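What follows draws every value from the coordinates through simple rules; no lab data is involved. This is a predicted model, so every value here is computed, not measured. Cβ atoms are built from the backbone, for glycine too; each structure is taken alone.
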Structure 1
């Protein structure tokens, strides 16, 4: 796994192990949990006990700088990870994947536009970052603590093995790149990143991103206005990938050197025999539940309000 630390500040040590990350994260979660308890207590006595109310307010204020400082430190000391290489321009795409724990906020993205990558690695051909997470038959009990951090309760994943979306790969010039990343010393993440020499229109051809339940984008309207819209995951997924390799639509990052793409022969594909869930699933309160495999072939679009927007 190739990593780098572009946010590291002078004097800071990079976080390189699960143990160090979890020690800092546990302390941050403890402080946030205590902060929430204080705020709930404040709500209960806000109008009945002025003296106690002022004391709670001061205690809450004392927590904020400590929590912010610790969150800032964790963010700066954690790495970005190589997830793909563009097949058109050769740019390496890096992402702040939660490689140390399923408690990392990366795994709880309700929606985004599929292009949330490290800013210096977003090339003009990037269409969408999707992916899978293989639990290797482990029970992710640690995930039950996620609510302590940011109130999130579930991780929604498209599959446990590498896959592609036929609808997306059918767009002209579209290609997919697959890689593998170890997570928390027990799981494996498989980013599936789509690139196109000519990107299709976002509002008609968008793709639901990795670790997300929806897509956020802008639908062109008129007079310089756009309509915000969201989409839900419902793309059909294919897990037999040999035909896509044979058609030149699927490549993978060299798992040994991680510095080039490989496009064949199909027999060399390193993930052909991966076993795991061939359908979406959800991790909630540390328990894994299967979800139905999408069959509709394209995401459902939900239009929002008409708002001024300048792209």
Structure 2
């Protein structure tokens, strides 16, 4: 592996006691038994596992929203086979939500394919998933840090889950503006780090560089939104606006943890550098080894 900070290059790396899980790790465990075992094997190396309340919001949007859709469509179409046909052949591939619906249909329901009672099994599994709701995030963690955000969506029951991007509802209890003010210095450090990055190579199709990261479109969006929030933190109370800053919000919630476990490269590479964390990278390849990229301050 080319990275000088990879697990092969640093086989004797000292892991901290605690690890913070971002949304991608919770989602990875739902890909199947092999993925769950790989994630849990890594988590077993740590004495304390934490995550953030904003992770629960993203979990709901990614998983519970899809589960409600599949359950509704199963009742409407009458069989798992007909639902599969609808997703594969009737949804418009160019729609941004199509890939997500196809991906999670496969991940959540493939184990029921080819069973005589496949439809009943699928309905039952979706009901269990929805009944458990965002509590699934708590199950593998010792702590879910909120930091005063007070997001209603993060604690919503599964069966009542509503995508806040579609139905934002009340924001009376949202304290994200106050959270931003309390952590303004750290948000500004993130903005400065992004502003200092070089622009990506022209017309590049290569992935983000772990050794010499550049300014991705999403990172640029973080920096711009942080700048606007410095003038008016209340704008973050809008669901679609705060969603654009999601990775940065989760990173700030992880402050104090010495390691971040994630599948993300593009943004987490920069965020872990700012927070001086061990970047534990789960590649989107079941056979690839887990990598460690160490941005912690060396011990004196």
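Computing Kirkwood radius over Cα pairs in Å gives 20.5 for which of 1, 2? Attributed to the structure labelled 2. Among candidates 1, 2, the computation of helix-only ellipticity at 222 nm (-39500 (n - 2.57) for each DSSP H run of 4 or more, over all residues; to 500) that gave -13000 used structure 2. Tell me which structure, out of 1, 2, gives 19 once relative contact order in percent (Cα under 8 Å, 6 or more apart) is calculated. Attributed to the structure labelled 1.
A value of 1.07 for Rg/Rh (Cα atoms, Kirkwood Rh), for residues 30-69 alone, calculated from one of 1, 2, originates in structure 2.
Calculated for structures 1, 2, distance in nm of label points 7 Å out along Cα→Cβ at positions 38 and 254 is largest in 1.
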